[in-house]
Structure formats: C-alpha cells, structure tokens
Structure P
Amino acid sequence: MAVQESGEMYLEAIYVLSKKGAVRSIDVGEYLGYSKPSVSRAMSILKSGGYITVGKDGFLELTEEGHRIASTIYEKHTIITKFLIGLGVDEQTASEDACRIEHHISDTSFEAIKKHLSV
C-alpha cells in the first residue's frame, strides 16, 4: 500500500517531533494544525498500513518502513528549502513551497538538486 501525500505529512510530523521526545497523537495534531478526529483517523490508517505503532501509553513510533518514508520526505523538505533560499526566496515561503514540492518531485529532479548543492 502506497502512502498518500497526507500520510507522508503525518509520518514526517512524527519524525520531526520524535527528535524532541515521545510523540502522541495530540502532538501531531497541534504540530500540523489538524483536528483530533482527522489525526485519529490518519493514525488508524498508518497503523493498519504498518507505518506506525501505538504503545499502551499512547505514544507513536515509526516502524522501519514508516521511518524510511518519513526521513526521505524530511530530507526532501530540508534540501528543497535550502535550494529555494539559495535562489533568494525568504525562509518561510521556501519552507511552505518545499512542503508542497516534496511530495511530487521526481527522484531524478531531487537528485539533480542535491548534486547542484553538493549534498
């Protein structure tokens, strides 16, 4: 089962938040600005797809596959943001645009940007 763009956003949010500590659904909702029912539904889908686990304490953890997807999306976000800032785009706009681009850019184009930036 392929992850939809919204699923990628949730996985990336869990990935980013987990760098600071344990992550709960409420944290993901606050981070993304989504409602509790939306987050709950998404967590259920990601859990059934094998991308996350939910502990008895309610904490979310990425599975190996979830971590792979999340780290890839996060890498795309950070590199595309850096690329756009290098072109003169302000940081906020660059980050917002990178968030949209990261889900649709081809591997070929992304690798070319990485090569251009010597990343």
Structure Q
Amino acid sequence: MPNDIAHFAIHASDCKRAKTFYENAFGWTFEPWGPPNFWRIHTSKNGIHGALQERREPLSGKGMGGFECTISVEDIEATQEAINAHGGKVTLLPFLIETVGTLIMFEDPEGNTVGAMQYVEGIQ
C-alpha cells in the first residue's frame, strides 16, 4: 500500500492574509469549511486537498510544528516573482538539483517555510 500525502494544512495567524497570498501567488481556490477561519484548499483538479486554518497552540505548548512541503510549479522564475509580489519572501534562491529540478524556498506572509520546485520534464 502506498503512503502518499493525502492532505496538508497551512496554519496562519491571519487567515485572510494567507488566503489572499496563495490565491494570488499560486492560483489556488478556497472553500469555507467547518468552523470559522477554516477553508478547504483546492490546488488543482487532481491536486492534493488541503486546509487553511487558524494557528492553534497544541497541548505541548511548543507551537504548531510540521514538515517541509514543496509545491510543483511550471516556471520557477515566475513563481519567485509572484511570491515576492504578494507578500512572501524567497529565502533560498533558485538551486538546481541535478536530474530533479530547480528549487526555491520561501516564507509565506504567516512565517511558514515552503518549497517550490520546477521539476525536470518527466519527473513530476
């Protein structure tokens, strides 16, 4: 049985700001879902569904942790421009990973660290 990622969540202190960033920088759409400050994220017709939700403090008191997420993009330079234009900050300039693709890392307006990769044709 494969163990593919089936869902992701973006935690935000200002959900409306985060929603606007991902709509404008990546063209994602959002659907209100469940409690206040919670949206279902549609990245594309066949993409993984995600959630945008208000940042919460887990019982550990250490803040919401997570693991690295990378968004597959068609044009890394255009993506870098869109991130900067819509309130994000590129933290790793384009870096070629031989036989895989070109990667950038960025912080969204909520301080979350995310990757964007233009994969070599046929890889993704």
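For the read-out helix-only ellipticity at 222 nm (-39500 (n - 2.57) for each DSSP H run of 4 or more, over all residues; to 500), a value of -21500 was computed from one structure; give its label from P, Q. It was calculated from structure P. Looking across P, Q, the calculation of Rg/Rh (Cα atoms, Kirkwood Rh) that yields 0.97 traces back to Q.
Every number here is computed from the coordinates shown, using simple stated rules; none is lab data. Everything numeric here is computed off the predicted structure, so don't read it as measured data.
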